[in-house]
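Below: a set of structures, written as structure tokens.
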Structure 1
Amino acid sequence: MNILYLVFGENQQNHAQAYFSICSFLGQMDAHDRVYVMTDAPDFYERLNGKIEIITINKTQLDDWQGKHQFFWRAKIKAIEHICRLHPDEAILYSDTDTFLYSDIKILKSDLENPVMHLNEGALSQLKSKTEKLMWQQVGNKVFGGVLIQPHHAMWNAGVVGVPAHKGLEICQLALDICDDMLVANVTRRLIEQFALGVALSENGDMKPAENYIGHYWSNKEEWSVAIQRFIINSSLKNNSLKVDIQDIKQFDFSKIAILKRIPNTQRRLKKLIEKWFPSEDKGFVSK
């Protein structure tokens, strides 16, 4: 199995999440498994030297992967395709940085005999958000990438994307075709790559959800970022080795922090209003 992360920019929080996630996998991987990190900031992964493969890519490569419509998340599909070309006969697991493996990796490997994504959010035709309703109006009963989008086609969360062995290049090409056709048709962009991957994978096997062994805290990044920051500071102050970090994460109680959290819109609006009405002020600095 080949595990892939795609991490760009100098936001250290994203790289810290990636480190935490990678360590959660390293604790269960065997000699035949590999971790790839595609990044423009390879220096952040020195501690993992010898345990992972770094693929350094730059803005030119990223721009090319975004295609002529410059859709950023198209690069996710291209990154998966790149690893599929390296290992066409092996399973590929793409993982967002805000994830962790918390259950037996053997279940994951068994499920990867089929296509995998994080979880099924429901048939696009039945989803209720404004974006999803609009998207269904734009794509429902129309052909994209040679696939007729029907009411049963689901929106799968793309925080985890698992491609079974031998089918990777075929699936990636179909996902790219669907994605590009939707961009040409000016479909609302926010969920295009997610839906394109879900359709392409489901057209090539019996989809399996990864939520029972991989946590994805996309809706509660604030609390998880605090926990990960605390973990990394503790490791740094104690000068822990990578081996110790991996063991500590194996003992980590993942159940203590919610992975799903709903913040009411009223709370968000009130917070913005308070910050606007009562802005903070810088009152003093040390002199040079």
Structure 2
Amino acid sequence: MIIDLVKSLLNISVLLFPIASMLAVGLSFSFRQIVRPLRYPDRVFRALVANFILVPLLALGISRLLALDPPLAAGMALVGTAAGAPFLLKLTRAANADVSLSASLLVLLMPLTVIYMPLVVPLAVADASVSATGIAAPLIMTLLLPLVMGHAVDSILPRPAARLLPIAIKTSSIALFTLVASTLALNGQLFRDLLGTGAITAAVLLTAGGFGMGCLISSPGFSRRAVMGLGAGQRNIAAALVVASQDFDNPKTLVMVVLFSVVDLMVLFPIALILRRRAPLSKGESEGPVSGGDLQMR
């Protein structure tokens, strides 16, 4: 009875977390903020290379280097190919960097992740019985559609949108906590079995490596380096969870994604706090004027 209840909570939270997260993002930013990064193709190129080429290749390389079991390697492939995490905004605030800059990066990466994952995951996980359409459908329903709906409500009904935003944010946080707790409760033995498999090491290496790659590919400037680094290190757990729960039968893949979500924050939050200590008193002191939501990657 209790196990059935926990399973139901897990199934609900896996869907509710990405829906609430994307709805909150849609309610937070205007259409102008969403399309503005596309006016700077050279800046967009840097972000795309970091998040859709370098980090996925790093995930693949780490999996092979550590000889991870196929289900765990599949989980690494999912988090490696999933970019544009809403939690990037909180990490950016913690680092005292330009939040509007992280918002622009976020709204650029999320829709492209919905297109990218269905094309790449079946190639990266050769032995998995997944298809492009099977991955794309739940991603569109749980990520892209709530994002568009949130933006539509914010554009047409700004006052109700302002009241709905904190509800969506709180719902997302509760759903994430429920997801992690229920996954731990149902798969406690699997988590214990991950000790000694290289899974934790792989998660740490991918997070730290992604952060380093993001920083290196960015041009000088505190906010630019901080946002690009945190953006590449923080993967879109919501997207990875949707695919892992609906397209992979082995529970180890879902457990690997949840494990990565915990390790990811444990690595990036201290990095964000270290960055905060190095943040200039005024962003203009080190970077010159920063335009609202532009992807200032040059």
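Couple of notes before you dig in:
- With distance in nm of label points 7 Å out along Cα→Cβ at positions 59 and 147 computed over the structures 1, 2, the top value is the one for 1, the highest of the group.
- For -13000 (helix-only ellipticity at 222 nm (-39500 (n - 2.57) for each DSSP H run of 4 or more, over all residues; to 500), calculated) the corresponding structure among 1, 2: 1
- Answer label among 1, 2 for the case where distance in nm of label points 7 Å out along Cα→Cβ at positions 3 and 195, calculated from the coordinates, equals 3.2: 1
- Which entry (1, 2) yields the derived value 20.4 for Kirkwood radius over Cα pairs in Å: 1
- When relative contact order in percent (Cα under 8 Å, 6 or more apart) is calculated for each of the structures 1, 2, the largest result comes from 2.
Bear in mind these aren't lab numbers, they're just calculated from the coordinates by the rules spelled out. Treat the numbers as computed from the prediction; the structure is a model and nothing was measured. Cβ atoms are built from the backbone, for glycine too; each structure is taken alone.
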